[in-house]
1. The value 15.5 for mean count of other Cβ atoms within 10 Å over residues 21-28 was derived from one model only; which of I, II is it?
2. Matching task: 4.0 is the computed value of mean projected area of the Cα convex hull in nm², for residues 117-164 alone. Pick the structure from I, II.
Structure I
Amino acid sequence: MAEIRELSFREAVLEALFIEMRADPSVLLIGEDVGAAGGVFKQTEGLFAAFGEHRVIDTPISEPGAFGMAVGAAMVGMRPVFEVMFGDFMTLCMDQLVNQAAKLRYMSNGRACAPLVLRTTMGVGANLGPQHSQGFYAWAAHTPGLKVVVPSNAADAGGLMRAAIRDDDPVLFFEDRMLYAARDPVPADVPIVPIGQGRIVRPGRDVTLVAIGRMVKLAQEAARLLAEDGVEAEIVDPRTIAPLDEELLAQSVRRTHRALVIDGAPRAYGVTGEIASCITEAAFDWLDAPVGRLGAADAPVPISRSLEPLVRPDAQGIAAAACALLA
């Protein structure tokens, strides 16, 4: 039986990087402060000492130039993991990401590919304000050719990072920094988690809560509140936004007949709408109520400690929205 340890989200991703870099000399780590500093959140700690400056490459403060280097490295057979310190700074890389890396396989008629990972942080709760808190995964998922991963716990984060590094196409890996210290049981050697495969976090019979990233833990809190009133909520974690495990979503709703989709990013034009549409198309005849959606406010993230918690869903709000569906 595999050994089970308790690791933090940060530790599990870091262990996955160690495993893949030891196994494959073509895996590189590229980004600002990823070397001797060990990352601004210590998420690359120890890699520079283990693999040296030729494989753990500190870059100038120039996301377009550094990401261009990563795309070029991927095109000639390397497997770069490019780290963007804050997801908001992805905007500086979008031309090379969307018009070059994402289109390379198509434009070359399958003769070339870009096996790279763009790893970045996001998340409301650290009082970092409107330019350091955004999660652009819906934006990325809209682009054909990109795969988008949003893990919710340590085991999935490590396993999905390993899968992302081994994938032959560009993968965007979004890490909510408010989860970095969260500890979860993780099997030895961080088993690979297939991209595009969701999971049932909690079985239930009355309503399906589809939660993205950090919202999974809040959905678990909400499910405990609902259970006190006799409501058994099923929680589904898609784990990847693109590709989306549509069949798992449909199976869950066919059991519960109601669904609420919860996201920490703004609701308008976001992931909640896509998931709600997929559920409606696949399980319309089983639905006893319209699919509910809960997301962050359509507003910049405040830096104020008193205002910031008001922009995103919380456990009480999730429970209330689920009760409204049941009513």
Structure II
Amino acid sequence: MSVTYLEAIRAAQEKALQDDPKVFIYGQDVGRFGGAFKATKNLAEKFPGRVMDSPISEDAMVGMAVGAAMDGMRPVVEMQFADFSTVGLNQVLNHAATTYWRTGRPCPMVLRLPSGGTPGSGPFHSQSMETIYSHYPGLVVMTPATVEDAYSMLLEAIGMEDPVVFCEHKLLYYHLKAETLPTEAVPSFRARVARAGRDVTCVAYSAMVHEALAAAEELAAEGYETEVVDLRTVKPLDTDTILASVARTGRLLAVGESWPWGGASAEVLARVASEGFELLDAPPKRLNAKDTPIPYHPNLWAAHRPTAVRIAAALREVLRY
């Protein structure tokens, strides 16, 4: 029986609740309703008093989690949409991220963000927030692209001593499936080579990994082998795996669904340019969403974000040198 990306997230939370009495889940409608996307379905019944509905106040939700984490608990906070987490930025950035450095006490909490765009969701329910959170020291920012990683990385996040922003892409919830869940944890903060290649490196994360793999298939028909690197975690960034891939291919395209200013793709290019410039046989390139608010119409949304077609075109530009 196959497991979806969403079911893997639910299973990871259930295992964490079973294994550690200090773990609890907090968020809007996460209790009997099971969450906006049903990521906590049936968990309130299985773990009475540990899967709790919150008020409609993201600032209060995160503030409560910071206090509980400092007191030895392990809260998992679900935001209904990643966009809504901006209401709690003060608590995330000025409190959760700095708690250890100010007090010497860990802040083991997880902030689950249903991230990224879906057709018709528009500018308030489609944003990729990893760029904002990765800018701040003290936070770990995870962006799993597979069912297996969604499960094992969420378990890892819940067990960490640092606050973790866990960006789970809504587009993957129901469409991405795996046959089984992993029994071993993913190596901490290590990127993976999702597809080996010799001609060009494409670095991506979250849903963009699947667009990059589709683009790689298209270029393979033209005789080019694209190596696709899945970052897994954008903060910290696994520079060693990226540089090793560029050393094999000599060319680089970095892809992200967030806007072009700053962000993971810009950081990838900056690190390769400063630490591996001699490895490059062509100027590195990045591809992001267009620098506009996210449109509602499905056709405009598809034109706004990187797609396999746009990634393939960008790869061809890099390969021309």
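1. Details: I: 15.5; II: 20.4.
Answer by label: I.
2. Numbers: I: 4.0; II: 4.2.
Source structure for this number: I.
Taken together, the values in this text are just the output of simple stated rules run on the coordinates, not laboratory data. What you see is a predicted model; the values in this text were computed from it and never measured. Cβ atoms are built from the backbone, for glycine too; each structure is taken alone.
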